[in-house]
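Participant: Quick heads-up: structures coming right below.
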Structure 1
Amino acid sequence: MSAPVATASIGLETAMREVAGEVDRQFDLLLAVPDDPRAELYKAMRHAAIGGGKRLRPLLTFATADLFAVDRQCTARVATAIEAIHVYSLVHDDLPAMDDDDMRRGKPTVHKLYGESTAILAGDCLHALAFEWLADEGAHPDPFVRVELIACLAASAGPAGMAGGQMMDLEAEKASFDLATVTRLQAMKTGALIACAVEAGAILGRVQPDGRRALRGYARDIGLAFQIADDLLDAEGDEAVAGKALRKDAAAGKETFLSLLGVTRAREQAAMLVDQAIEHLRAYGPEADVLRAVARYITERDH
């Protein structure tokens, strides 16, 4: 297996390509298809996990860990575990009981190819494997670091994070949420895992919690900017480029940043959040340029 890329020394496009390749290599290694009746389950996980996607969360973990000269093999394992949680959430979100989507990352969703039962199990297994991979010494030789990584990911994925935000999102179809509630919803549903991806890099670097404030501020701001950009793309984007169905929020009658702020104010708010996120990195030099570039990319992307 080739060594993971050093993101701090290269441009964003190269970093994204190299990190995506490394995450695919990790998934290929960790999700080898067994020669037994579980084969279809592993094929379903591989379909969901390998290829496609921006790999934004792994990129954030790599870019943050590189600030502290973390061993990149450890970073690769941790970044892949975080991406496994993201992928599991997409598999479950696409199910008929949730968002009922047919396409994801430009290809059929898991339940469309493998059936709902296998899709549920594939999501369950990716969720479980993420924590198994973090508990392994391949994530870090220090067990206390591994425990902190596990706690961080669990908090970001559970009722106070992504899953809780998804529940609020389901409730949004039945109620009118104000801006504060929508902000909280998205900070949990989207922002929590993004924040964990950044925090994990600092944990790997053995940065004490009070030394992570700037990085936490950066992560919080890009998480909200990411969701505003997603709302804009849902309303104005091209489904062929996005690789998934769009205009679903408006059809469901959900309040979003876009519906509450309008297009112009939403764009202004996203730009302000990006500037604020970059300002949080003022104590860092060129070694944080990939993190700065990610912040700008969030509002410039077309998918």
Structure 2
Amino acid sequence: MFLLTPPEVRDLEPFTRLPDAFRTRQHSDWSRANRGGHATDSFLEGPVVDAQGQLYVADIPFGRIFRIDAAGGWTLVAEYDGEPNGMKFVDAGTLLITDYRNGLMRLDIASGRVEPWLDRRNSERFKGVNDLVFDTQGNLYFTDQGQTGLHDPTGRLYRLRPSGQLDLLLANVPSPNGVALSPDQKVLYLAVTRGNCVWRVPLLPDGSVAKVSQFFTSYGPSGPDGLAVDERGRLLVANPGLGYVWVLNTRAEPELVLRGAPGASITNMAFGGEGQRTLYVTDSTHGAVLRAEPGAAGLPLAVPGTSTRPLP
């Protein structure tokens, strides 16, 4: 009988927490629908690191974007009427945001101005976009999760080409969430939260997808959320229901488990620090950022430049 080697288990260490000056526990439309009706003072998501090593995070229920410096100091960059989640850089001064309420939004970091980028498809609103990733050709892959799940497996995966063409790649996903690309960009990994798994989505040369399969299966009350890939091709999976980051080899075997404190909800992550070897992780339950060094640098994220925009 073949038995897998048990993965190494390490604790995530505290880095910084949202200052009390930014915390006011209250109800919101988002918390009523997504936090069991409980009031909340924040829910952090979408970490991304700029070229200077500064970390940006989104606060979903209160429409806020924060910048965190190397010492753990927080600055409010933007506050607007929305529910921001995933974020990626379009260029050095612009963040693209998947906003559950408004669709794709663009943030000018210098001014704090947030404006629509792609709010509808064929005049129809999205269900509730969640996360995104660019490839080196400027294609944008993003998920449209809404309130889908096993009861309603109609979540979507889209690709927005630099020309402005929007392709619907999948429309049968029970809660599509985080997305990440393999090092050769021939495979997209898709977190399927309510299915408690990660799908493997081959990207074919003609632009289609085929033979989509289940790559990894988790367990617990809430399944995979944010994803990342390191330079070794390992897939890192944030699992909020367990408070874990799974570090999986190319066979989907866990090599390492990074564990949050009891009660932590580990939602997403980004590589930064010297040599991109530090993993920064959002603990949304506690309004905190944790960190670890998982043993390999993060795979560099594509930054497409200002030419990559959808057509009007």
Structure 3
Amino acid sequence: MQRWRGLEAVPTGWGRSVVTVGVFDGVHRGHQQLISRAVQRGQERGLPTVVVTFDPHPAEVIRPGSHPARLTSLRRRSELVASLGVQAFLVLPFSVELSRMEAPEFAHEVLVERLHAADVVVGRNFTFGHRAAGDIALLGRLGERFGFGVEGLDLISDDGVTFSSTYVRACIDAGDVTAAATALGRPHRVDGVVVHGARRGRDLGFPTANVATAPYTAIPADGVYAGRFAIGDRLLPTAISVGTNPTFSGRERTVEAYVLDVDENFYGFDVAVDFEHRLRGQERFDDVDALIAQMHLDVKRTRELLAG
């Protein structure tokens, strides 16, 4: 899959294509349906499919300081999109200037002049242009003018719940990683770099990898979880602690992964943690012995859940 940042990166000889546009944070099941439909349409027409996304999140530019928790890094987003069969991934740097672009101008500059769209596939709630003035009806009229087709898809729902990035963020914020995984179609993943921590885990008999995450990362509610530790092409069973270590009067919120049955030095490596099950909330223990006893129970429960 080709990866472009900015319109100027689109090859000058780029021909006709099928395009879908959105933030696509999380690439949840609704996004997957949308992108898969664009890929299918491209295959029917013998054309490549382009996913257009934005960085940073538009909300951060329009309302500074309001950046929603980030479900996926751009790298992870591109990997997930590529797995759906997309040929090109275009990241548009979202700026004040771009936010002020009127809807017809956006359609002409991005969809027509650069990507030569033959078809555009979007959700029925899609909006674009200055003050989100453009909707799917306007996009359809612009398509008639500029020569591209428009298809709008309904959002996916299950048991009365409509899957959206906002819904997934709410699940993660509440620690409901099972519901988040249902909407995502996979466990929620947090990626980062392993850094040195307080080294208490090794002293307690449970050496952990302290995963430093990027700003705005969507981290589940404080507590203990069972999941997987991703490094390279390996997915290793792990017990995960999120919180401030109240037993030791900690203040800094951390993500610490105890990788089961593996004793390796992970410092400095790019890794990821997949959250599959919530075991319990964060607790403050009266003494270290009580904490160690609970950690043994957490590891035992992690083994049981991941084996099942």
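Participant: One of 1, 2, 3 was used to compute helix-only ellipticity at 222 nm (-39500 (n - 2.57) for each DSSP H run of 4 or more, over all residues; to 500), and the result was -500. Which label is that?
Facilitator: Details: 1: -21500; 2: -500; 3: -8500.
The value was obtained from structure 2.
Participant: By the measure FRET efficiency 1/(1 + (r/R0)^6) of positions 130 and 170 (r between Cβ atoms, R0 = 25 Å, to 0.05), tell me the structure among 1, 2, 3 with the highest figure. Please report the intermediate quantities before stating the final value.
Facilitator: Numbers: 1: 0.60; 2: 1.00; 3: 0.30.
Comparing 1, 2, 3 by FRET efficiency 1/(1 + (r/R0)^6) of positions 130 and 170 (r between Cβ atoms, R0 = 25 Å, to 0.05), the maximum is at 2.
Participant: Hey, mean count of other Cβ atoms within 10 Å over residues 34-41 derived from one of 1, 2, 3 reads 14.0; which structure? Present the calculation step by step, with values, prior to reporting the outcome.
Facilitator: Working: 1: 11.1; 2: 14.0; 3: 20.6.
Label of the source structure: 2.
Participant: I've got another one for you. Hey, FRET efficiency 1/(1 + (r/R0)^6) of positions 26 and 178 (r between Cβ atoms, R0 = 25 Å, to 0.05) derived from one of 1, 2, 3 reads 0.05; which structure? Working shown, then result.
Facilitator: On the way: 1: 0.05; 2: 0.35; 3: 0.95.
Derived from the structure labelled 1.
Taken together, the values in this text are just the output of simple stated rules run on the coordinates, not laboratory data. Keep in mind the model is a prediction, meaning the values are calculated, not measured. Cβ atoms are built from the backbone, for glycine too; each structure is taken alone.
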